[in-house]
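Structures given as structure tokens follow.
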Structure I
């Protein structure tokens with residue numbers, strides 16, 4: 001990969017981020033608007049996959065990947081990162097609820113959270129790929145970490161608790177206002193500088209971004225550690241995250257089989273990473289198939305369970 005290609009992709013990403021800012025410039029995001037743009041972001045990722053397929057020889061002339069292999073790796077990485085990022089939505093919902101973030105401030109909070117995640121993951125990708133090239137035994141460390149994360153997610157009772165120390169740290173630095181002041185991070189109150197609850201929300205989201213990156217970056221390394229494909233998959237997965245949040249914010253609690261699905265995916269990817277240098281290496285195409293089948297099954301089962309509960313509630317009401 002040439003520096004020119006990375007710079008071009010950086011400019012392309014910047015244009016998409018600016019577009020996302022412009023789309024939510026009024027601080028309001030309707031479900032219809034978010035649904036349309038969720039589809040647009042997904043189609044844009046598919047178009048980029050087509051671009052990779054036809055122009056891979058120009059993107060990375062010296063790559064050991066063929067065009068079809070690079071395309072499959074990107075799609076698999078994108079869907080993996082997208083599925084793992086759905087779990088982020090639960091945390092975002094908890095953060096917004098815990099701090100009573102006004103609806104008109106949520107788009108900006110999510111945007112800054114996504115930008116922070118992009119910068120954080122870009123740095124972790126560079127460091128991670130360098131470490132994996134130098135120390136291949138780290139594949140097994142990451143594999144154990146992913147399997148442990150998957151098992152922990154499976155036995156989790158669902159009682160999400162946010163780590164309070166980022167908030168405590170900020171409150172030690174400066175006093176905090178009781179009310180939000182728009183998107184201002186600080187304000188002058190009674191002649192003294194105060195930070196706002198919006199600043200605390202951003203810090204808590206940033207801390208969550210770190211936790212998410214510790215899971216997602218090792219996971220995608222099991223699919224590919226070609227730098228450009230890893231970076232592109234993360235960019236496209238994160239860019240559509242805001243729109244997806246506003247589509248699912250009223251339905252998050254209905255996806256009851258999402259966590260078991262994510263748990264299985266994490267364990268599967270951990271096993272794949274552990275086998276990457278063995279004769280039992282799992283092909284990327286199989287990983288893609290397992291990923292798609294798992295998420296479809298989780299969504300279908302969640303929908304069926306929701307309908308079953310609604311039918312039972314209707315029968316109970318009819319019998320009263």
Structure II
């Protein structure tokens with residue numbers, strides 16, 4: 001699959017941030033964009049139609065469990081993973097999120113990644129070529145190559161070996177997108193880019209948990225990459241979403257809005273609040289769930305206390321709608337010239 005990227009405007013206040021359009025065979029993604037990670041193909045408890053209505057432009061899916069259930073034959077008969085998931089827009093696919101590569105074996109390039117198969121629990125391996133074959137069956141618009149992150153603070157020799165293995169997997173798969181790792185060493189990330197060459201776009205990965213270090217290495221990686229190509233990463237917190245946006249990341253994949261909903265959290269007055277707090281028990285203040293639907297905070301408080309799935313659903317809609325609206329505002333502000 002081929003994708004092309006068009007930069008429209010660079011922010012007047014932050015030269016790293018730009019608005020653009022990523023063209024794919026299934027439609028466009030206006031960037032910067034935040035994309036739901038659809039675990040097992042779902043952004044539960046929201047439907048594909050609801051996600052479209054609240055402004056989600058694409059889905060990111062792990063193709064490996066879907067290749068087992070419903071299976072590759074079903075995916076092939078549906079023409080694409082997007083069609084199977086009732087999703088009409090662009091789809092980003094990858095092959096599993098493997099545990100950190102702590103013990104680096106030099107022959108892993110040929111043997112592939114060892115993993116526990118979803119559902120059956122069987123121990124198996126998958127190579128870069130096999131991963132790409134699964135991607136081709138899924139026919140996603142953006143197909144990321146096989147990769148496995150090294151332990152961020154591993155010895156330098158292990159990081160070098162892990163990088164060599166990851167580059168080998170990428171070359172086996174011949175993906176049009178590249179993955180950039182190398183932990184905290186800029187020279188390894190630069191080598192990663194040089195070895196895989198020009199791609200349609202790049203996923204920045206192998207990042208730490210600590211915020212300052214995370215921010216440093218994202219900025220350094222972006223400096224290495226060509227300016228005219230889209231940059232993508234996965235964010236695991238609201239702070240990472242914000243920092244990635246400020247750093248100039250074009251596509252941010254995350255499951256945070258749904259995780260917040262499961263924890264009874266939502267955005268209120270641009271702050272993250274927990275609706276189960278006592279202050280909301282009798283509140284008659286309303287918040288927008290969708291453009292046509294408002295709900296009392298006292299009702300959300302009640303749903304949270306009885307652990308109702310209805311609460312998860314309403315907060316999930318609220319959270320994704322709020323985040324998409326925020327990114328729409330950012331794109332709009334970038335386009336305003338002085």
Parent structure of the calculated result 1.8, given that distance in nm of label points 7 Å out along Cα→Cβ at positions 148 and 236 is the read-out and I, II the choices = II
key: Comparison of I, II by distance in nm of label points 7 Å out along Cα→Cβ at positions 36 and 60 - largest value held by   = I
inquiry  = Of the structures labelled I, II, one was used to calculate helix-only ellipticity at 222 nm (-39500 (n - 2.57) for each DSSP H run of 4 or more, over all residues; to 500), giving -11500. Name it.
reply    = II
ask   = Of structures I, II, which gives 2.7 when distance in nm of label points 7 Å out along Cα→Cβ at positions 292 and 308 is computed from the coordinates?
value = I
key: Which entry (I, II) yields the derived value 2.5 for distance in nm of label points 7 Å out along Cα→Cβ at positions 52 and 260   = II
ask   = Which one of I, II has distance in nm of label points 7 Å out along Cα→Cβ at positions 76 and 284, as calculated from the coordinates, equal to 0.7?
value = I
Label whose coordinates, when distance in nm of label points 7 Å out along Cα→Cβ at positions 12 and 244 is calculated, return 2.0 (choices I, II) = I
task = Can you spot which of I, II the value 19 was calculated from, given it is relative contact order in percent (Cα under 8 Å, 6 or more apart)?
result = II
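No lab work stands behind these numbers, since they all come straight from the coordinates. Predicted, not measured: the structure shown is a model, and the values here were computed from it. Cβ atoms are built from the backbone, for glycine too; each structure is taken alone.
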